[in-house]
Each structure stands twice: as C-alpha cells, then as structure tokens.
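Take a look at the structures below.
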Structure 1
Amino acid sequence: MQYDNYEVVDSESNVLEMSRSFFANVYKYMFLALAISGLAAYGASTSDWYLPMMYKVGGGISMMGYVIMFSPLVLVFLIQAQINKMSYSGIMGLYILYSVLIGLSLASIFLVFTASSIFLTFMVTAGAFGSMALLGYFTKTDLSKMGSLLYMVFFGIIIASIVNVFMGSDMVDLVISLLGLVVFTGLTAYEMQRMKAIASNPELKGDLRKKHELMGGLTLYILFVNLFLSILRFVGDR
C-alpha cells in the first residue's frame, strides 16, 4: 500500500515538473518576442528611414506602412494553420519575423509618447498581466465560458481596429481601448488556465511539445502587447 502511495506521489511530481518546464519555456518565448519587438521598435524610431517608409510625404500611411501593420495578422493565422505541418525551426522563424514586424509597427509610439511614460506603462502592464496570469493558474473556477465570450469581443476589436485605421475616429479608438482593458486582462487568466491543462499532458513530447510552448508564448505575447497599448492610450504622456 505504501508502494502505491509512492507511485502516486511520483506521478504528481512528474506532472508538476512537466508543468514547470512547459511554462518556463512559454515565458522564455514570450520574453524573447518582447525583447525583439522592443529593440526593433526603438531602433526604427531613432532611424532616418522609418518615417519615409511608414508614411507618405503629403501625409497618411504609405503602402509599405499598411503591409507592416497588417502582415503580423496574416502571420498569426499562418502559424496557427501550419503549426502541425511545418517544422519547429520553420515556426520559430515565422515567430521571430512576427516579433520584428510588431516592433516596426510599434515604433511610432516612441515618436508620440515620452520614454518615461512608455516605461511606466510597461511596468503597470507587467503588474496587471502577472496578477491575472497567477489568478488564471491557481483559480479553481472554470473560465472556459468567459474565454469564449472574450474571444468574440476580441475579434470584434480586431475588425473595429482595422476599420478605424481608415476612419481615424478618436471615439472608436477610445471604445476599443476601454474594451481592450477588460478583454486582454480576462483572456490572460483564461489562457493561463487553458495552458495549465496542456502543460500536464504526457502525450506532448519532442517538437510537438516545443511547438505548443511556442504557441503559448505567442498567445501571451499578443495579450501583453495589446494590454500595454490599451493602457498606454490612457496614461501615456505625449
């Protein structure tokens, strides 16, 4: 009987170790993307080629600017569609490209907001993000229904944001930011709970497990960046 108890303890220990390893790699990928995007954004904002590339001489976004703004959305769908078909190295290459393109898209915030307010917003975002991540990991409440609803709103935000690129409405931008604060904090908790179940799956091994870890990092990275932008619109100093 004691031997059976040892087996149970050993099994629980293995599950815990798998979960720790999974989330360690998830956050590794997330921080890698944040670092790449941050360096790309800062480097582009301090260069001479960024503004002529993104904006037309007479005003308005250039064709290349639209490509840089919308290509990350295409890449996300491509990564999701090819996650089980492409090799890990191929998915990793797309992930790095996605991070660079997001960085180029975000470079304009360094031209609009002060560096101190960007840093402060980043710290506030990290605190809010971390709190919701812990809540999602440790809560016993099933967040699946909430997650489904929030993703519906999330896709609505994406559509509204694309439309507003051409409309340029400050009111629509404000509504998007308000909804974003709720949606991205809620989805952070939901995704952590969802990934907790994936992390303990012993059938995920080798490259398949690494791909799921990378997708987890991509998901949290997207939520972090969008939450950061939502907060920046309210607290950023211009």
Structure 2
Amino acid sequence: MENEKNNQELNMADFKIIEKLKPQSFNDLVENYAGLSFEKQYIFGDVIGDNGWQLDMGKATIAFGELSFPIQVIGSLSFNTSSWMWGWANTQSGIPENLLLQSNKLKEFGEEHAINELIEPHFNVDENFEHKMGMVACGLFNSKSYYCANYGQGTLVVTIDDNKIPAIDKSKLEKVLTVFPQLISSISIAHVSALKNYLIDRDFKLSMSDKEIKGEKDGKVVTAEFDDLGRLQSLSGKL
C-alpha cells in the first residue's frame, strides 16, 4: 500500500501548469480557443432552444424568441463565393461603429502578430471557416458565445456576452470527454494542440509525452492517446 501511495504521489508530481504558446498563425488561434468556445456553444444552445434569430442593428442586439442579447459583429461568410468579409471592411452594409469594436481589435491583433486572415478585408475560405472565426473571437474576448446567423445568402458571425448565458462550470470535468470528440468531428483541427489548450483553459495541470496527454485537476485525471499522425485514438478519465 505504501509503494502504491508513493507511485501515485510521484505521478501527480509529473503534472505541471503549462502556458499556451503565442500564436504564429490563424490555425494556432483556432487551436488555442476552439475547445472552450465549442463547449460554450452547447450552453448557449440550451438557453435559446430552437428559436429563430432576429437582428436589430440599431439596438445592437440579436433576439431568440423572448430573449435578447447584445452583440458584436465580427464578419460574414458568403455562400455564393465561399468568401469571408470582415465587419470593419463591409462599409456598404452601414454597420454601426459600436458593433465593430471587436472586429477592429481583431484586425489590430492580426497586424501585431502578422496573421493575414485577420488583416485581409476579403478572401476565399474553406469549409467551416465562419465557425473557426467565431471560436477565435469568442476565445480572445472571453465572450459567453458566438453565433452564426444564416441569412440565406450567407452567415453573419457575431459574439454575444450576457449574464443570461451561464458560464462554463469548470468543476464538471466529464464535459471534456464528450465535448472534445464532438469538436474534432465538426471541424478540421490539430487534435494534440487543441486538446492541450482546452485542458489549459479548464485549469488542468498537464503531463505530456509523444503520443499521450494527461490532465489532472482536483485529483482527477483525463488521459488522451494519439496515433503517429497526432489523431486522437482514445480519451478517458478517472473522474
């Protein structure tokens, strides 16, 4: 029993607080913020249910049924051309400046870190880019959620921050085991770095090797194993 206890203590000593790496690209930003932003979407979905959306630019709000939330406009995706346009670049739409504060800050962040996707006003994109951009904005500004408002010809991406939306309960560690597999099945993303950053955002200490990540919090452990290409093979927890 004493040896088993010592081994357990030794294992716990292997876990360390690890900081996120500074982003060098747009993909780095997505990997930094996708996990927690994706989990926030489930909470927001529970709040709004199956209600449709209604935007009021004058009031700077988006409404779902009886619930109304303040927004920031990030940008829009055109279905016809599969292209992204930043809110700050969309001068023809007459978007009020007070709705573009975050959009402009993302441009400044892109200029500071030389990330082209945050600087170019209009460019062609791959599938699910609007969700990746929403996740990045939601993460960088610590918003409660983002939303992709489909208006027929495209999607308007907004962030939402309102106390009517519950914050993530970080004590529910089991959420990692369900949210992360759903994330990697929804968008193309590097599994190893996305999970590492998700666990960091959820206040886990980490122990990492070539094909394994272990996260520890409050004596509970999440273990992920990856193949030679860095793809998730298994995700389990002793919770």
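Computed from the coordinates by the stated procedures, all read-outs in this text should not be read as laboratory data. Not measured: the values here are computed from a predicted model. Cβ atoms are built from the backbone, for glycine too; each structure is taken alone.
Rank structures 1, 2 by relative contact order in percent (Cα under 8 Å, 6 or more apart) and report only the one at the top, that is, the highest.
Working: 1: 32; 2: 23.
Top value of relative contact order in percent (Cα under 8 Å, 6 or more apart) goes to structure 1.
If helix-only ellipticity at 222 nm (-39500 (n - 2.57) for each DSSP H run of 4 or more, over all residues; to 500) comes out at -11000 when worked out from the coordinates, which of 1, 2 was used? Provide the component values of the computation, followed by the final result.
Working: 1: -29500; 2: -11000.
Answer by label: 2.
Identify the structure, out of 1, 2, from whose coordinates Rg and Dmax of the Cα atoms in Å, for residues 131-194 alone was calculated to give 13.6, 43. Provide the component values of the computation, followed by the final result.
On the way: 1: 13.6, 43; 2: 13.5, 41.
Answer by label: 1.
Given a value of 2.2 for distance in nm of label points 7 Å out along Cα→Cβ at positions 51 and 155, calculated from one of 1, 2, which structure does it belong to? Spell out each step's value before the answer.
On the way: 1: 4.0; 2: 2.2.
It must be structure 2, since only it matches.
For which of the structures 1, 2 does the calculation of distance in nm of label points 7 Å out along Cα→Cβ at positions 19 and 219 return 3.1? Mind showing how you got there, number by number?
Numbers: 1: 1.6; 2: 3.1.
The read-out was computed on structure 2.
Consider the structures 1, 2: one of them gives 3.2 for distance in nm of label points 7 Å out along Cα→Cβ at positions 115 and 211 as calculated from the coordinates. Say which.
On the way: 1: 4.2; 2: 3.2.
Label of the source structure: 2.
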